[in-house]
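Given below, in the form of structure tokens, are the structures.
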Structure 1
Amino acid sequence: MKLWGGRFTKETNQLVHDFNASISFDKRFWRQDIRGSIAHVTMLAKQDILTDAERDAIIEGLTGILNDIDSGALTIDESYEDIHSFVEATLISRIGETGKKLHTGRSRNDQVALDMKLYVRDEITELRALVLELLTTLQGIIKENIDTYMPGFTHLQKAQPLTLAHHLGAYFEMFRRDDTRLSDIFDRMNYCPLGSGALAGTTYPLDREYTAQLLDFTAATANSMDSVADRDYLIELLSALSTIMMHLSRLSEEIIIWNTNEYRFVELDDTYSTGSSIMPQKKNPDIAELIRGKTGRVYGALVSILTTMKGLPLAYNKDMQEDKELTFDAIDTAKGCLSLMSGMLAATRFNKNAMAASATGGFTNATDAADYLVNKGVPFRDAHGIIGQLVLTCIEKNCSLDELSLEDYRAISEVFDNDIYEAISLTTCVEKRNTKGAPGTQAMKEYVAANEAYLKSRK
């Protein structure tokens, strides 16, 4: 069954049919299609466009189709052009002529716009749940590692000491922003397009606000042309998913680096690692590498839909059918990667001793040594130069600032005294940093409490 054809005298070429058909992928939102149809006929009856008996028959038929697909008793027939024609044809076969009234007052254009919005809305809810799971996992690691010292890096070079809690707190902030972005997209897209018709509304006295209410939308859309031509919410979603994947990729990259023999900051659990077919000693961070690799896949979806939409005149064009497969794939990819990252992090063992040992090397306390001189009255620029000379001395002697003798210090500046060693100790370097957002214990305790409040507000 086709939802069109009266004007045509010849059958569609099979290749054309296959090329035009979308059921192989839009069958994914059969639930949403049926839900939208039930709301539509409920509204039609309220407006006396359908009788109550017709409404009840159609809803009973649609509910039966939904239950049968759900149970496996009914298989979606992919010989149909799309999910809409399959559902309508099945309905007619079950309840007869009344089923032909299902499409009253709507077009496939506003129908598919509705289905996609309903589907994406459901997926955003699931995506936010997965982001929340990852935030919760990160929060658990942060709480346990407020005093786990490690080097902080710039340019992949050791810069200043901080804590694992502080480092992972940066990722908590990234994924918190991702959560709010998804929430913003949900709110902005939550307007119902059904009732817009093909592009110019309908002559039937539809109550679009009632339909929107039935489907839990904020309101009905304000312009019928925009309703069927709008794909902004998909572009926003794919942009948000690209950002999520970028954050996951950055974290994956760090895990990959930390897992090397040179770092040994982490020990990946066997359940999230793979081995080598030839090198028996290998334990590879394949999951982190795949997450990193799949990021480009989601980026590609964003670029694809932007390219598709950039030259389309109003209103609906068949090009827009290309929005589905790439969106479905990007959503599936992001959901899988979020779930895997949560599980991998939860199972990862952090090597606190290796992290602390690394933090003591690389002159991560050099800035604190300069601050020591500033507190003694030395101008910062002069202090910077003095510490630079001391670093050269350390390089010559193959030692750290902590290992220099007081004579070595005083050979370059008389300002130094025995308290220099306390000033540049790992504990002091971290713990005295207690401004908001810093890695000191007090600052981090306040940060953990704020995170707990956020997580509680999301549950």
Structure 2
Amino acid sequence: MIREAVDSQEARYRQMMEEPLSTLIPRLAVPSIISMLITAVYNMADTFFVSRIDTSASAAVGIIFSMQAIVQSIAFMIGMGCGNEISRRLGRKDEEEAERYTAIGYFTELLTGGALCVLGLLFLRPLVFLLGSTETIAPYAMAYARYILIGTPFLMCSLGMNNMLRFQGNAFYSMIGISSGGILNMLLDPLFIYRFHLGISGAAIATALSQFIAFLILSGQCNFMPVCISIRLKNFKPSLSRYRTILRFGIPSLARQGIAGVSTIVLNFSAKPYGDAAIAAIAIVMRIVVFMNSAIIGFGQGFQPVCGFNYGAKNYRRVEDAYDFSLKVCFCILLVFSAAAFLFARPILSAFRREDAEVIRIGSLGLRLMALSTPLAAQITMANMFSQTTGYNARATVIALLRQGICLLPFLLLLPPLFGLLGILISQPLSDLLSAVISFFITRSIMRELRGEKEMKR
């Protein structure tokens, strides 16, 4: 068994170093793309089925989405931080330390998720108002958040394992776990909401149960597949130096995901004066945009282990080539999605909330505006993944904060007083444009430094 695992790791190393990028990255990316799309679809499933209840219930899912984004940001920070170090250690053939980081990531996710669950349940009512809820939305938001919080430890650990498996080059196994949970959620949503008459609570129960099943599947794969690094309690040896390493590589993910939660809260408060319909419309549009972006995040996740392995082996030319290839493919993917969203904006919104003309009107305009700038997310996302995986963490954090923080928040503060609801809707597209330009120049500066380091070694 040990010999089989060693052989598998050696074969994976050769693959990362030698296989043509045009076949390697797509092959690694396809499982991640599938799992990300399914995850996005099952998140949209909650919005879709709950939207059939009423507009306030639909808005409640959007309110709690910001909390979920913050929870996911912490999970991604731990998982990406561990995953980055795992891939670099494997690139150096240091399997023993890679095993330690795998165990640290797994158990830290569980413990952190448990703590967030308890705190959230204790302060549930003030929490939903802090997230931007109105009095009419609050009962729905509390009913939904209660069960989402119960599932938090399993969600966080699943996201952690997903990232650590990907960085090992085992995206297929992460796909099986995440996709199984996503498909199950889509099946359980209508059953719990309508058949068992549980309403919005049924959607949350379905989500939490699905996350638990995904957790069980991913845990089993980690421990029983020879190609995967096993999770052993004996390898759980946390230390300040290891946590510093995790934070150093994981902070950009925390920034990227966390600022998404913060910006959603700001959006909810900005939309409050325009009523529940505006909050619901923005929530639906954001879920659709997340779905479109999930494809390129999945492709970028196929790029990251290639980048990490080759950076660890100091093969910088292959790192640069992998980045350029991935950027071009991601831009083309988003261009197709954006064209479809622009052309079919109204039918898409009608599918969610056909009973409310105001939701459809606001959402259609918002989706068309977002479609104009969404292809630029390819540059922003790939720049963030590239800078994070290569260890340029300060610049990676800046890039992560651009799109929904540094660039977006000033627009949200300045434009709504001038243009009303339109000011809210155009803030994100303008932020995308500015963020893409800044991230381009940051990425090129890193490329120049890598070329300089390569020249010095000659």
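No lab work stands behind these numbers, since they all come straight from the coordinates. All values reported here derive from a predicted model rather than from experimental measurement. Cβ atoms are built from the backbone, for glycine too; each structure is taken alone.
Assuming 1.9 is distance in nm of label points 7 Å out along Cα→Cβ at positions 173 and 389 as calculated from a single structure, say which of 1, 2 it is.
2
One of 1, 2 was used to compute distance in nm of label points 7 Å out along Cα→Cβ at positions 309 and 381, and the result was 2.2. Which label is that?
The value was obtained from structure 2.
If Cα Rg over 2.2 N^0.38 Å computes to 0.95, which of 1, 2 did it come from?
2
Upon calculation of helix-only ellipticity at 222 nm (-39500 (n - 2.57) for each DSSP H run of 4 or more, over all residues; to 500) from the atomic coordinates, which of the structures 1, 2 produces -29500?
This figure was derived from 2.
With distance in nm of label points 7 Å out along Cα→Cβ at positions 229 and 413 as the yardstick, tell me which of 1, 2 scores highest.
1
1, 2: which one has relative contact order in percent (Cα under 8 Å, 6 or more apart), as calculated, at 23?
The read-out comes from structure 2.
Who wins on Kirkwood radius over Cα pairs in Å, for residues 301-428 alone among 1, 2, i.e. which is largest?
1
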